[in-house]
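Read through the structures below before going on.
Read-outs: derived from the displayed coordinates by stated rules, not from any lab. In this text, all values refer to a predicted model and were calculated from it rather than measured experimentally. Cβ atoms are built from the backbone, for glycine too; each structure is taken alone.
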Structure P
Amino acid sequence: MIQEFVNKNFFLLLLFTLIFGVMFYDTIGFNFTDEICALLLLVLYFYHVFNTKDWEFNKFFLVVLGIFLFYLFYSFIVGNNVKSAIVMDFIIQIKPYLGFFCVYSMMPQLDKKQKKIIQQFAVIFSIYLFCIGIIGIAFPNIYVAVLGHPSRFATAISILALLYLYCSDYTKRDIFCFLLILSIGLFSGRSKFYGFFAACTFITLYVNDSFQMKLNLKNTFFLLIGLAAVLFVAKDKIYFYFIQGGFGYERETADLYARVALYYFSIPIIMDYFPFGPGFATYATYSSGEYYSPIYSKYGMEGMHGLTQSDPSFIADTYYPALAQFGIVGIILFFSFWIHLLKKAIQAFLEGHKKESIIALLIIIFFLIESTTDATITHNRGVFMMMLLGLIFADIKHKKINAAYSSNS
């Protein structure tokens with residue numbers, strides 16, 4: 001059967017992506033692993049579609065594809081960078097959405113044996129990262145040598161912990177193991193991970209069997225406590241970005257200075273290129289640095305460290321500023337996508353799909369936090385996380401179909 005073929009090959013692709021697209025991506029140094037994984041996923045998706053009776057395409061997927069294609073042709077028309085840069089950025093930006101929608105549309109299912117294997121890989125790789133974290137206390141350079149950057153250590157352990165939780169029965173013991181695995185990421189020393197860890201701890205422990213998804217005094221009180229905990233652990237970065245302003249020359253690191261500059265100049269770009277922005281490959285993305293965008297010179301950024309044509313190393317060091325490429329319309333569409341998924345997760349919780357809805361919520365929080373200071377969503381680990389998110393919503397959809405079928409029977 002088609003679905004059995006999809007289930008089997010998706011499982012193999014998921015393991016392949018986990019090993020080579022997440023854990024050893026930087027160790028191997030082959031930068032096209034995530035593109036290969038995305039291409040294989042796309043091939044599997046088209047095989048699934050062409051073997052269905054009516055060639056069924058997900059309508060939401062078609063809408064998103066339509067939006068991306070509009071911005072692609074719009075970028076060609078306004079011509080704020082060369083066509084090769086525009087195409088490159090188009091591929092990079094659409095990649096995570098392809099990962100999500102391909103998985104969600106195929107609705108693959110993992111059986112108990114496959115989930116057990118994934119759990120075992122998650123535990124083994126967590127022990128591996130724990131050892132790196134211990135060594136990193138004395139030799140901090142090991143993060144760069146093995147994983148490229150401490151932030152990638154944190155995102156990798158986030159993926160392993162969420163994978164473990166997804167493949168579990170969501171018992172109290174499973175939640176404890178999830179938090180134990182996730183705590184390994186504290187070795188990274190990243191403020192945003194501290195915030196994510198605080199959010200995960202609060203949500204998994206507070207949203208228990210007696211929890212009701214409604215806005216009342218008790219939930220509001222504990223929500224404020226959880227938010228306060230997240231803000232507290234990330235207070236240093238918040239102070240630097242939004243209170244101190246980030247400008248000047250006496251800075252701890254040049255990349256923070258570049259990030260704040262990208263945030264600062266995104267506002268006039270949004271206003272000057274109203275409503276659709278300057279288009280692909282123009283601002284705060286890898287392609288805009290590889291094919292140096294004229295936007296940087298236009299706004300006087302060409303002399304800033306890490307944002308120069310000779311050294312654009314910090315240009316793609318965050319994500320939210322990159323939304324300026326798509327103007328106010330693109331920003332609204334981006335957050336509308338996440339709000340739509342958040343509503344689906346809340347609805348799933350109300351319908352009794354507790355584990356899936358909680359993990360979906362945690363992944364949404366992960367991306368919202370990560371996007372403040374990293375373009376993780378467009379990178380290898382971001383694509384894998386989007387695949388996992390697609391798998392979770394596919395599970396929710398499958399359970400709804402089964403429930404409706406049982407009800408009718």
Structure Q
Amino acid sequence: MHDIHHELRWRGLIHQTTDDDKLPGWLQEKSRTLYAGFDPTADSLHVGHLVALMILRRFQQAGHRPIAVVGGATGMIGDPSGKSAERNLLSLDLLQHNVDCMQQQMRRFLNFDSGPNAALLVNNYDWLNPFSFLDFLRDIGKNFPVNVMLTKDSVKSRLGSDAGLSYTEFSYMLLQAFDFVHLNRAHSCELQVGGSDQWGNITAGIDLGRRMHGVQLYGMTTPLLTKSDGSKMGKTESGALWLSPEKTSPYQFYQYWINVDDADAGKCLRYFTDLSHEEIGVLDEQRQSSPEKRESQRRLAEEITKLVHGDSGLAKAQRATAILFGAEIDKLSDAELGEIFADVPSQQLGRETLGGEGLSIIEALVKSGLAKSNGEARRTVDQGGAYINNRRVTSAEQRLTAADLASETVLVLRSGKKKYALLKFAS
């Protein structure tokens with residue numbers, strides 16, 4: 001067996017385990033089954049889920065069998081861990097939609113189809129829903145000492161807050177603990193992994209397995225995903241960094257990782273890529289000797305975008321990035337141009353402006369705001385500093401028609417190396 005414990009330690013992915021002495025050798029003995037849980041509160045996974053996904057992926061690559069548990073039942077209640085207030089409860093139909101979407105995304109990370117350690121994807125609604133309230137209290141609840149539950153950090157922090165803790169949320173720990181017991185009985189699952197904020201829920205499951213069936217279960221937590229300054233990673237000005245291309249485009253996703261600080265690049269390479277120890281070591285050295293080249297960020301962005309969005313998504317992101325550095329623009333959509341040039345000023349003109357002889361390049365530069373006067377626009381063209389769709393304008397007499405559009409309705413103008421503006425032609 002590949003030494004997965006050593007691999008995870010090297011990558012900085014182990015925060016705590018329930019048995020530091022025994023776990024390394026135990027994982028080496030034979031293929032083990034483990035699980036991680038995913039909360040289906042949206043119809044897409046986000047960067048916050050990536051650590052758990054990559055952990056399951058690495059275990060599977062090492063010969064172990066991963067189970068991804070989508071919390072259809074627990075998602076109806078809400079985990080109080082790390083939360084300052086009770087979350088909104090989701091309808092069954094919306095939860096099922098979210099579960100279906102997440103399942104498709106997980107297939108990029110895990111092999112669910114073949115082999116003795118093929119991954120499983122299960123929904124805890126399937127085994128928790130049949131319980132009646134009385135059955136659950138009789139069979140499960142009697143094994144939970146309330147004084148132990150009250151010592152869990154997730155409970156203590158909320159009990160001391162103004163928001164308090166509802167009985168519904170208090171019950172979450174029992175449900176998640178029973179997940180572990182059920183997965184052990186149904187699939188011989190012996191290890192649960194999760195973020196460090198899940199420690200209380202994980203140990204509750206281990207305790208329940210011992211009390212109900214006398215079995216020995218194990219837990220492992222990962223560090224929370226934060227930047228070197230302590231803030232949460234994967235947050236942008238527009239919100240979370242999603243794995244769905246409809247919510248966060250491949251270009252936006254790629255740009256996030258290209259712009260990661262040097263202080264965070266090494267950790268991200270270890271967490272989120274399959275690059276070897278040797279290659280990551282070389283990148284660490286390059287970051288010290290030639291930080292201006294940002295080679296770590298480029299490799300990080302390539303690897304993680306390819307994993308999440310595939311070869312086509314990576315190619316699209318790289319093409320969009322190249323456009324910002326002067327590559328010719330052709331056959332893109334309005335939406336794609338809108339993502340690339342989200343912060344660029346734009347002006348709206350009538351489509352008829354492009355009819356007949358078309359719009360003069362001089363007038364276009366003035367209307368876009370790239371030139372204050374016709375004289376300034378002409379000088380820009382004469383000096384070779386005017387571009388349409390990143391193609392240099394060679395004549396001040398050039399006129400623009402619909403054939404010059406970069407997409408359905410947009411012309412991209414540039415003055416000098418980096419000063420862009422858009423002209424949009426509405427019908």
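Structure summary
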item	result
Entry that produces 4.3 once distance in nm of label points 7 Å out along Cα→Cβ at positions 54 and 126 is calculated, selected from P, Q	P
Comparison of P, Q by distance in nm of label points 7 Å out along Cα→Cβ at positions 70 and 110 - largest value held by	P
Origin of the derived value 22 (relative contact order in percent (Cα under 8 Å, 6 or more apart); candidates P, Q)	P
Origin of the derived value 3.8 (distance in nm of label points 7 Å out along Cα→Cβ at positions 142 and 342; candidates P, Q)	P
Label whose coordinates, when helix-only ellipticity at 222 nm (-39500 (n - 2.57) for each DSSP H run of 4 or more, over all residues; to 500) is calculated, return -22500 (choices P, Q)	P
Identity of the structure behind 22.3 (criterion: Kirkwood radius over Cα pairs in Å, calculated), options P, Q	P
